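Following are the structures in question.
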Structure 1
Amino acid sequence: MSIALHGGLFKEMIYGLAGGFVIAVFFFIFIHYRVYKSEYYNEEYVYFSSGKKTWLYLGFLLVNLFATWAIFFGGTLILTRISSYFIKNF
């Protein structure tokens, strides 16, 4: 890892943050799509009251945001190391 003397982020960190963000967004979209296409959502969830639907969705969002946060930082660390390797060697 290198030190940015200009006071900003260095290239590896920018690539890592962008890659981690993209991975997290794709994860979030994929999970929502899977739940939307699930049998439970299409057959049983539609009969719940609107209050119960709201609480279930907020719980789903809360769990997904924690998972997305972990995937974002994991992806950032991994992609920072990969981009650092490629920047130094090529």
Structure 2
Amino acid sequence: MKAEDQQQEYERIAYEAATQAIRESFKMIFGIDVNDRQDVADLRDDLMRMRRMRRLGDRIGIAALIAMTTMVASGAVSFLWGAIKSAARQ
């Protein structure tokens, strides 16, 4: 066997071993069989749903921050208005 052929054989073996390791890791971690298209599609759908939920949570957080800022500003303006009215009565 030539050195080139031996090198190609090593690369093929390494590729197959890495591919099998990834398949086994996915099965162990996510509980899916990467050879089953339905399992992969379900995982993709789940990840997309989680992404939408995260984005929704971000939007809700921004809306809550805006609402809190508005309440604090309204309170400060009300306090100032009350102070001005009180000072004007005296």
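P(r) over Cα pairs in 5 Å bins from 0, in percent, for residues 18-57 alone computed as 5, 21, 19, 20, 14, 10, 7, 3: which structure among 1, 2? It would help to have the intermediate numbers written out before the result.
Numbers: 1: 5, 21, 19, 20, 14, 10, 7, 3; 2: 6, 24, 22, 20, 13, 10, 4, 1.
The structure behind it is 1.
Starting from the value 0.00: which structure in 1, 2 was FRET efficiency 1/(1 + (r/R0)^6) of positions 26 and 82 (r between Cβ atoms, R0 = 30 Å, to 0.05) calculated from? Walk me through the intermediate numbers first.
Working: 1: 0.95; 2: 0.00.
Of the structures listed, the value fits 2.
From which structure (1, 2) was helix-only ellipticity at 222 nm (-39500 (n - 2.57) for each DSSP H run of 4 or more, over all residues; to 500) calculated, if the value obtained is -33500?
Source structure: 2.
Assign the value 1.22, calculated as Rg/Rh (Cα atoms, Kirkwood Rh), to the correct structure from 1, 2. Before the final figure, lay out each step's value.
Working: 1: 1.22; 2: 1.59.
Checking each candidate, the match is 1.
Values quoted throughout were computed directly from the atomic coordinates according to the rules given, and no laboratory measurement underlies them. Predicted model, so just to flag it, every value in this text is computed and none were measured. Cβ atoms are built from the backbone, for glycine too; each structure is taken alone.
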